[in-house]
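Below, each structure is written out as structure tokens.
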Structure 1
Amino acid sequence: MEQLQSVTDKLCANVEKVIVGKHEAVQKTMLALLVQGHVLIEDVPGVGKTILARAFARSIGCKFRRIQFTPDMLPSDVTGVSVFNQKEREFEFREGPIFAQIVLADEINRATPKTQSALLEAMEERQVTVDGTTYKMPAPFLVMATQNPIEYEGTFPLPEAQLDRFVLRIRLGYVPAAEEVAILNAQQFRHPLQDLTQVISHTELVQLQEAVKSVFVDDRLKEYIVAIVGATRTHPNVYLGASPRGSLAIYKTAQAWAALNGRDFVIPDDIKQLAEPALAHRVIISPAARMKSVDAADVIEEILHSLPVPSVEAR
């Protein structure tokens with residue numbers, strides 16, 4: 001695990017040459033990479049959501065594509081389309097921008113639900129079906145979707161099935177004044193992203209992904225994860241609780257978080273640290289609770305305080 005920690009620290013440090021003052025957001029994106037999950041980055045425009053995705057792609061040397069979602073976009077604009085080849089007298093498939101190792105779905109909630117649904121099969125099953133033919137996605141495959149707050153004009157809420165496919169939701173937020181001055185200085189002549197170099201290969205990333213799976217999770221911690229997720233389904237302020245994908249999201253990211261911290265075992269604090277980013281976007285608050293300004297983060301925090309924390313011994 002020391003070697004894994006060393007490699008991931010090097011990767012995060014490289015990304016932070018561009019993303020200033022957002023160590024936690026960079027680490028959580030790293031978690032998604034390690035567990036082969038997808039990330040939803042929700043925040044106001046201009047705080048570095050797109051740059052974060054580009055920085056990771058450059059640091060790993062992965063094939064990167066960006067999809068700018070708009071209200072007039074069609075599903076075929078994402079997945080690709082079959083075109084008739086006059087010379088060969090047959091149809092041939094032209095890949096859409098989804099066929100990349102790291103895909104930036106920029107402003108995903110500006111597209112209609114029909115277009116958003118084009119991502120569902122690719123994100124869950126790592127494949128796309130067009131005209132009855134199935135095409136496999138490359139490995140590793142990561143969707144980093146950005147969305148503006150739903151209150152912004154011209155946005156469509158993401159359906160529950162779409163939200164459930166993101167392993168984590170993160171927010172970047174504004175940087176402190178001193179670090180914002182550092183951003184101004186760094187971009188005086190050129191953007192630092194242009195000088196960012198590759199620090200690991202995507203083959204090494206696949207090896208890291210396999211190594212994370214061996215992190216030990218005690219049975220009592222597995223029961224603790226299930227209890228947290230189960231409590232979201234029975235909470236009086238919740239209209240729809242988290243699915244079993246929520247349990248898997250906490251389980252896998254807790255393994256990765258332990259590995260990032262040089263441990264080959266998970267502790268309760270790992271689970272508590274990741275419960276909110278793994279579950280908040282999956283939990284739908286009831287209308288009555290929303291009127292009282294209750295949000296999903298409040299519910300998850302209440303659940304964490306109410307449930308007894310299991311005591312486990314380190315291996």
Structure 2
Amino acid sequence: MARRFPFPHPFGWFQVAYPDDLEPGSATALRYWSTDLVLWRDESGEYHLQDAYCPHLGAHLGVGSKVCGSTLECPFHGWTFDGSGECVEIPYSDRVNRKARLRTYPLVVRNGMVMAWRHPDPEVTPTWEIPEIPEVGDPAWSEYHRSSYSIHTVPQEMAENGVDPAHFRYVHGTETVAEVEKYETEGPCSVMLSTQSYVTPRGTTWGRIDVYNHGPGFSKVWFSGIVDAINIAATTPIDEETTQVRFNFTVRKLDDAALTSTVADAFVAEINKQIVEDTPIWEHKVFLPVPALADTDGPIVKFRKWYSQFYAEPLATDG
């Protein structure tokens with residue numbers, strides 16, 4: 001069966017965990033970018049993400065391994081590796097094998113997320129940074145309301161929804177199509193500013209949805225009008241046709257704590273409802289390289305041109 005999407009994995013920063021997913025001195029198995037990985041925290045609390053298989057005889061370092069101080073010990077023969085991926089000890093030998101190294105991914109813990117830089121070339125270091133979002137952790141804003149989905153699609157398809165305002169009316173049942181005021185791109189960043197009408201018990205009112213993307217895996221979606229709310233959305237490829245998306249939702253606190261909770265729950269429910277509505281479209285559509293667009297469609301072509309910079313390998317349709 002032909003692939004529905006011709007894309008390799010994009011490169012950039014991607015969420016791989018939350019800081020509270022692992023205790024210091026522990027390790028776990030992950031799978032992203034069609035690669036088996038081990039995420040571990042040394043005893044000082046620092047995170048490390050590395051390819052999972054021991055270069056000695058292939059044991060999975062995310063299953064049964066032991067964290068000893070600032071090193072990870074293989075469960076098969078006790079070889080130990082440090083946070084840079086270097087083999088630092090073979091317990092039954094006076095020498096270490098300098099060729100036995102683990103690929104190690106740059107990590108940052110920022111905005112309440114553990115973010116990893118992934119590029120197909122291990123020598124390529126990060127070329128941009130994920131910004132600090134000032135509202136995250138601000139006492140004037142609520143704690144994160146988290147949700148996570150594994151969806152049979154690729155990150156580009158999910159991100160393209162953001163520049164396709166017409167689908168909100170027909171998939172999500174909004175009263176009108178959002179009006180895109182501006183769509184601009186600069187390097188790894190893009191900004192889309194738009195207005196959207198909402199039906200409330202007091203009648204129809206207008207609000208804003210402003211989206212700030214930083215690479216293919218991280219975006220800040222600012223909702224304003226009825227209430228101030230932010231969704232920090234993180235998309236991470238699992239394999240060639242499966243993506244994990246995490247929503248991290250926070251609202252500006254109101255004077256009444258119960259009302260804040262009610263408003264936050266309503267926004268989270270709406271966002272979760274929309275992704276459930278989008279999922280059957282994403283999981284059954286194909287990518288059309290030359291779509292037949294309407295003259296009033298959103299900036300889909302401009303979006304695709306911007307997004308293409310995150311592919312360092314040829315598309316499957318290339319020669």
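We did not get these values from a lab; they are worked out from the coordinates using the rules stated. Remember, it's a predicted structure, so these values are computed and weren't measured experimentally. Cβ atoms are built from the backbone, for glycine too; each structure is taken alone.
Annotations
- When distance in nm of label points 7 Å out along Cα→Cβ at positions 24 and 208 is worked out for each of 1, 2, structure 2 gives the greatest result.
- Which entry (1, 2) yields the derived value 2.4 for distance in nm of label points 7 Å out along Cα→Cβ at positions 192 and 272: 2
- Which of 1, 2 leads on distance in nm of label points 7 Å out along Cα→Cβ at positions 72 and 112, largest value: 2
- At a computed -13000 (helix-only ellipticity at 222 nm (-39500 (n - 2.57) for each DSSP H run of 4 or more, over all residues; to 500)), which of 1, 2: 1
- Once mean count of other Cβ atoms within 10 Å over residues 104-111 is computed for every structure in 1, 2, the highest value turns out to be that of 1.
- Structure responsible for 0.65, with FRET efficiency 1/(1 + (r/R0)^6) of positions 16 and 288 (r between Cβ atoms, R0 = 35 Å, to 0.05) calculated and labels 1, 2 on offer: 2
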